[in-house]
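Listed after this line are the structures, all set down as structure tokens.
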Structure 1
Amino acid sequence: MRRIFAIWAAKLSAIAGIILGKKASSGPGAIALKICPDLIKQLKKDIKYDVIVTCGTNGKTTTNNLLYAALTKSGYKVVCNKVGANMLTGVATAFAMECSWLGRLKADYACLEVDEAYTIKVFNHINPDVVVVTNLFRDQLDRYGEIETTMDIMKKAFENADYPCLVLNGDDPVSSGFGRNYKGKTFYYGIGEKVLPQTDDTKEGRFCMSCGTEQTYNYYHYSQLGDWLCPGCGVKRPSIDFEAKNVDIADGLKFSVDGKQFQLNYRGFYNIYNVLAVYSAINCIDIKIKSFNALLEDYKPQIGRMEEINLGKPFILNLAKNPAGFNQAISTVIQDSRRKDVIIAVNDKPSDGMDVSWLWDVNFEELEKSNLNTLSTSGMRRYDLALRFKYTDVKVDKITDNIKDAILACRKTDAEVCYVLVNYTMLFSTENILLDLQKEQGRDDA
């Protein structure tokens, strides 16, 4: 009965949240766990096949939701925390929402995005069968600490979960390290050729996790990702099980894996890794997808993943929350040859990480190469951003505490496109502003 009461409470809380205009992605789960603390453990028993967890610094929401799309299009019933609520309460919400009002769950798989720092807590409730690790970058230093702290948490979580199968980014010398001396099964994915210009990018994980020697690269893609080798102890990029080759980024993203050609209309070189992670996980659980390309064509990125909103010209909204994410967003901006306005907005609320020293590790000077028309800064740290740009000799045209003002100003320019790069707590409010302006435009056009 406690289980049924918990699910009822969660569902009614979610309905109330929707009425009040809230996303209700974690609150219902928090209520459910107070009523029935072992709710997730109980419901996990009703998963027919596997629980697949995706974690890592960047790309976990896209990877997790692509996995969900792949499985559901293949006819499976899947539990998934699609909106990215990736702590224990978000996982509980996802399970409760898939239950009937009688507390019954019928599901074949669970695809769950899990915050790296919460892996131990979540895995205590649900032992995953497969864990996909996208990458590990320095992120929210005041919350996570350095990368080693996050790695220690995750290693302990894997041990406590009885060594699930790991699907690791072999191009990342940090996260691929989980596979060394691991007692469970491991599979690696990566990009098997030089694609991007070999610029002096910030390599956060450039020192060997085994001996501390600075690693060398035959080629690298961004941050610490690439074909790496430690000259000190000889540790190197592992043998890759699922490798992307024949990569073409001239018009969208094209590449091949195992002789199969894939094509994406998404922006962002990093999306190749997201797709590789999904392809690898699907093959590890031995699911046959009729047309992987059709899946990629149909998939709609989640909020703030190069999300395009038309306001007379395209406004492209993208979430970036650490140096690696911002550098890749800037790289995507540069690859777009159109004349463009750029708005960058950063907050420093607890959910963002209150230490913003990482702004000095972002290659903001590269924006000069992007056919830049105007540049605006906003958010609580708008002046820190403006100062950072001053030191790169890039002119800031507008500094505002109201991002809507910046959007309206960019709407009036003769630029062909506007990129809006924001961190976490700026994301949802900015999307709401863009969508409201789009609705107003629709009414005016009518």
Structure 2
Amino acid sequence: MGLKQEVFECYKKHIEEHMEENRKGALAVRWNLEHSPLNWNGTVDKTVQIPKIFGEEDITRFREITRTAHGIFSKVIREYRRDPDYRALFPFSRELEGLMLLPPQYEGFLPIARFDIFYNEDTGDFKFCEINADGTAAMIRDLEIRKAFINNPAHQAVIRRYELDHFELFESWVRAFMSLYESYPKKKEHPNIAIIDFMENATRGDFEKFARRFQKSGYNCEICDIRSLSYRDGVLYSPAGNRIDAIYRRAVTADCMAHYEEISALLDCLREDNVFMAGAFDTQAIHSKWLFYVLHLERTKRFLTEEERRFVEAHVPLTVEFSPEYIDINEVKENKDRYIIKPMDAYASKGVYAAGRECGQEEWERIIADLWQKGYVCQEFCEQYTTENIDFAWGDGGWHPFLNMAGLYVYNGVFAGFLMRMAEGDGIIVAHENERTAPVFVVRGRKE
């Protein structure tokens, strides 16, 4: 038995021998989360009783995945910026294309991202679920749930016997952000920083934690609604009247385009290159689900290495626009278990429809008829890895197989940590419905 499996069995044994103690502990964990930054106006992030345990060989594998994927995605953005014919392969508006082609302000193309993957722990194989670039969020979940596990009796029993390590996602991003800023030709010695978003969509717990980390590192930092900025005489101002020199953008591009006229102050400032912003709008080439279609094209393969081509073929699910130019609707209708329909550009599971295997035939036919030629993509369904777990606080307190999806945070091309989501069943993981977030620990060894 490997060390990772040994740790899992230790959790399970303690739970089975102390069921009532663990049930009470789970309710205490729930109380902690309900009184934490993970309470989003009454909607609370949920967890399970056994955290996710990875071994050092898994971490090595994740570093390999992120390094190769980041290299491929950076090449895609570079080619998008370079070649009008390549840009024509993407379904972006003229206004968005203009923003994506603004002159680069820093070295590199993809400063921050989260690669969501279906990872098979037995084989090391995986498939991508989606790529989050602009607006990559939820770093606070792993931290707050890990803190709440002080009331998890099984976890306390395990850490007395095993060396468990974890990743840190806040100070590491501050360092990565400032490293990017150092490459900005107009950098200031003591920049004022703003974290910007549409506040009705913001994960404020994340923002406040990042703002405090910037301030701890010696930088002024504010949280601002992107619509509240003003631009005068070559200077961008916060609502409080403070000069803004550098921006950490959390506003996703889809929201920016939906409110294009309302964010003119920021856009005018960027067009005149009078503020630094990470990340740039060109990351939308990676954030869009259309990326998976473009990656499989011969035009993309031209600028990839042989190793990168094999990586795409093995790990990027086949994806096409859900329209007659790309796929026969009867193929999708008659083979529902092979497919899932997703919106072209959305986040937080917004608009994601159930995989065909979750639907009866009649329901599936109704769904695909409704979404045909409506701006959706059709994607091959990827088998998902499951692990046994138990949920006393939100579930029925019984053992069940849970789907696993690892979100790999990547800061300036370097693997930085996790958002680990699970869901009971065999369908798809849907945010704030069946989703559970598990804190992630890396087992380094035994204490005895």
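Using FRET efficiency 1/(1 + (r/R0)^6) of positions 87 and 263 (r between Cβ atoms, R0 = 30 Å, to 0.05) as the calculated read-out, with 0.30 as its value, let me know the right label among 1, 2. The read-out comes from structure 1.
Once distance in nm of label points 7 Å out along Cα→Cβ at positions 79 and 343 is calculated for every structure in 1, 2, which label goes with the largest value? Largest calculated value belongs to 1. Calculated for structures 1, 2, FRET efficiency 1/(1 + (r/R0)^6) of positions 119 and 151 (r between Cβ atoms, R0 = 35 Å, to 0.05) is largest in 1.
One of 1, 2 was used to compute Cα extents along the principal axes in Å, for residues 135-398 alone, and the answer was 54, 42, 33. Which one was it? Label of the source structure: 1.
The value 132 for volume of the Cα convex hull per residue in Å³, for residues 31-278 alone was derived from one model only; which of 1, 2 is it? Going through each structure in turn, the value belongs to 1. In terms of relative contact order in percent (Cα under 8 Å, 6 or more apart), the structure with the greatest value among 1, 2 is 2. Looking across 1, 2, the calculation of Rg and Dmax of the Cα atoms in Å, for residues 175-246 alone that yields 12.3, 33 traces back to 2.
Of the structures labelled 1, 2, one was used to calculate distance in nm of label points 7 Å out along Cα→Cβ at positions 15 and 415, giving 4.5. Name it. Please list the in-between numbers first.
Numbers: 1: 4.5; 2: 2.5.
Label of the source structure: 1.
We did not get these values from a lab; they are worked out from the coordinates using the rules stated. The structure displayed is predicted, hence computed values, not measured ones. Cβ atoms are built from the backbone, for glycine too; each structure is taken alone.
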